[in-house]
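We did not get these values from a lab; they are worked out from the coordinates using the rules stated. It should be emphasised that the depicted structure is a prediction, and the values quoted were computed from it without experimental measurement. Cβ atoms are built from the backbone, for glycine too; each structure is taken alone.
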Structure 1
């Protein structure tokens, strides 16, 4: 058994991809169907990337507009307004809650390392009564590999005996950079984005 398990949050704990896809589409539909489709396609192809990095890409590469901090903050608030209620009502990814309960019963420490803004995930964790399952929750703007390394240092964990469960290449890369084991989740189907040989499952589980 692993000495600790790290979880990405969106599409690993909660099935929130559709809520966030709808939010991005709504925010950019004013620019026409081609831009809206490009926004959604980029979002779906870049799971785990901060929404603020996506906003920057959309403005600079699709709208060909500059983006300043004031605009970025406004976009962040609007996205949160559109997506939060959907996320709060989202279903659990198959196996996620059962796995958290099993790990808690086995006294295996669990942590969240997510690309979603820190305050938002912590709010959702509390609202969905998930706080008892996690020792710590850390999210954007911290980088995922830095989160893993920091926690490993403070808890005296050997990351080679720890597991990071994620659904995107950013999760895989963080596990590689930190030296942790990795499990890829494909809860919404589709082709695996991970390198050949990566263990992937449709259900969250720790074997």
Structure 2
């Protein structure tokens, strides 16, 4: 029996059904709604582990508005935004103290089950994740805070922003997990990422990468 409970909020019924069918072997789909108020009501009643939230919904309320209301009542619920466009500002515009537990995926990524599940896990665990297709197109801005990092450290930080854990980073870069830990500690030091109350250093580092980068 799947141990993750997920709510789908999507105004296009066909796409919502596709998500449900694709993910039903991996997570428990507790419901599907098509508008913001319905999403808020069901989320607060059922308290899912994560919500796959379309940004453009039926009615006047955007998915981002519904998501913020849900998170402020139930901060432990992970939110995975779904969009057809590269609009990472929906995540970067959030106050840093409210950054935990968000992901942003492009809809064309939905058939990639591994990435969707990674986004769900990242959001449930209080992390921040951007779609790999968005992250891969980012490059540090000139004179950004990222200039203190080596190329390898940037590669590790990019994978953190894509929601990979240490084991996955080690596998992708073909290095030991201990080496990944060393790189991450160097990243924290270089970016002056400290343990602020309520803000995971991994989240802060990922947000610095996102905010200090631009599309290539």
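A value of 17.9 was derived for mean count of other Cβ atoms within 10 Å over residues 20-27; which structure in 1, 2 was it taken from? Derived from 1, not from the others. Using the calculated result 29 for relative contact order in percent (Cα under 8 Å, 6 or more apart), pick out the matching structure from 1, 2. Source structure for this number: 1. Structures 1, 2 were shown, and distance in nm of label points 7 Å out along Cα→Cβ at positions 44 and 60 at 2.5 was computed from 1.
One of 1, 2 was used to compute distance in nm of label points 7 Å out along Cα→Cβ at positions 4 and 164, and the answer was 1.8. Which one was it? Going through each structure in turn, the value belongs to 2.
Between structures 1, 2, the greatest calculated value of distance in nm of label points 7 Å out along Cα→Cβ at positions 12 and 28 is seen in 2. Which structure, out of 1, 2, was distance in nm of label points 7 Å out along Cα→Cβ at positions 36 and 84 derived from, given a value of 2.5? Here the read-out was taken from 1.
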